[in-house]
Structure I
Amino acid sequence: MRRVLIVEDSNAVRTFVRGALEDEDFQRAVGGFDVLEAASGFEAMALMPRGPFACIVTDINMGDINGLEIVNFVRKSEHHRETPVVIISTQSSSRDIERGLSLGANAYLPKPFSAVALQDVVRQLVAPGEG
């Protein structure tokens, strides 16, 4: 089964994102996938060998390896470079968004965002033309 990786140091946000992605109707719309969680960038890097992933959802501001470094790693990785990446962040200026997208993120959702907004973005990335 396909997998999605959530990289977020806030337990509350990780729980919210997991809930949105594990919603039954959403899962049905995208053909289903398992959700894996990483509480830090370091933990995410340790999970990368378990890929491939259908999508990675990452925060930017984390204590060790930040989300922009994760995007950079994914884009340079032979095994992950095609993986869609969604940045979720409180940094929401047009400059921040531009920077994230220019590094290779496929989408950028400023916090706070709704479950539906996240689902719409992930649906477009993991199941193009469906839904």
Structure II
Amino acid sequence: MEEEIKLAIATKENAHSTIYKVGAVLKMKSGKYYTGCNIDNQHIMSICAERVAFSKAISEGEKDFDYIITVGSNPGSEALDRCLPCGYCRQFMSEFVDDNFKIYTYYDGKLEEFTLEDLLPEAFKF
């Protein structure tokens, strides 16, 4: 996953935020990638990197998601923090993936793996 991590870090630099920058890479089962960065608008109606990546994929007709990788840091910092999807993103993703969907975060030279079920037990589903 080295290439995906590098892509997530590069995408993070496109984030529009004065507080925290996040980059995400969503891998499709076809092997295609969709990237996303957070876009903050004075903290009103902001959109997270994960939802940007999912929205790009869905808007192009993609539905077979494999996994997502997220990275995050403070603006101007080279050090990556442990960065996991927020509750809104977790609930959003639950509409499109199963409970075993993998969510990775990379920081301090290590890759942590979670399932959606780990991060959002008892998700609200119709």
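Computed from the coordinates by the stated procedures, all read-outs in this text should not be read as laboratory data. This is a predicted model, so every value here is computed, not measured. Cβ atoms are built from the backbone, for glycine too; each structure is taken alone.
Out of I, II, which one gives 21 for relative contact order in percent (Cα under 8 Å, 6 or more apart) as computed from the coordinates? It would help to have the intermediate numbers written out before the result.
Details: I: 26; II: 21.
Structure of origin is II.
Using volume of the Cα convex hull per residue in Å³ for the comparison, can you identify which of I, II gives the largest number? Before the final figure, lay out each step's value.
Working: I: 96; II: 104.
Top value of volume of the Cα convex hull per residue in Å³ goes to structure II.
Figure out for me which of the structures I, II the number -12500 belongs to, where helix-only ellipticity at 222 nm (-39500 (n - 2.57) for each DSSP H run of 4 or more, over all residues; to 500) was derived from the coordinates. Spell out each step's value before the answer.
Numbers: I: -12500; II: -7500.
Of the options listed, only I reproduces it.
Between structures I, II, where is mean count of other Cβ atoms within 10 Å over residues 22-29 highest?
That would be structure II.
Here FRET efficiency 1/(1 + (r/R0)^6) of positions 30 and 78 (r between Cβ atoms, R0 = 35 Å, to 0.05) was calculated and came to 0.85; which of the structures I, II was it taken from?
I
Matching task: 12.0 is the computed value of Kirkwood radius over Cα pairs in Å, for residues 62-101 alone. Pick the structure from I, II.
Details: I: 11.0; II: 12.0.
It was calculated from structure II.
For distance in nm of label points 7 Å out along Cα→Cβ at positions 14 and 46, find whichever of I, II sits highest and give me its label. Present the calculation step by step, with values, prior to reporting the outcome.
On the way: I: 1.1; II: 1.9.
Looking at the calculated values, the largest one is II.
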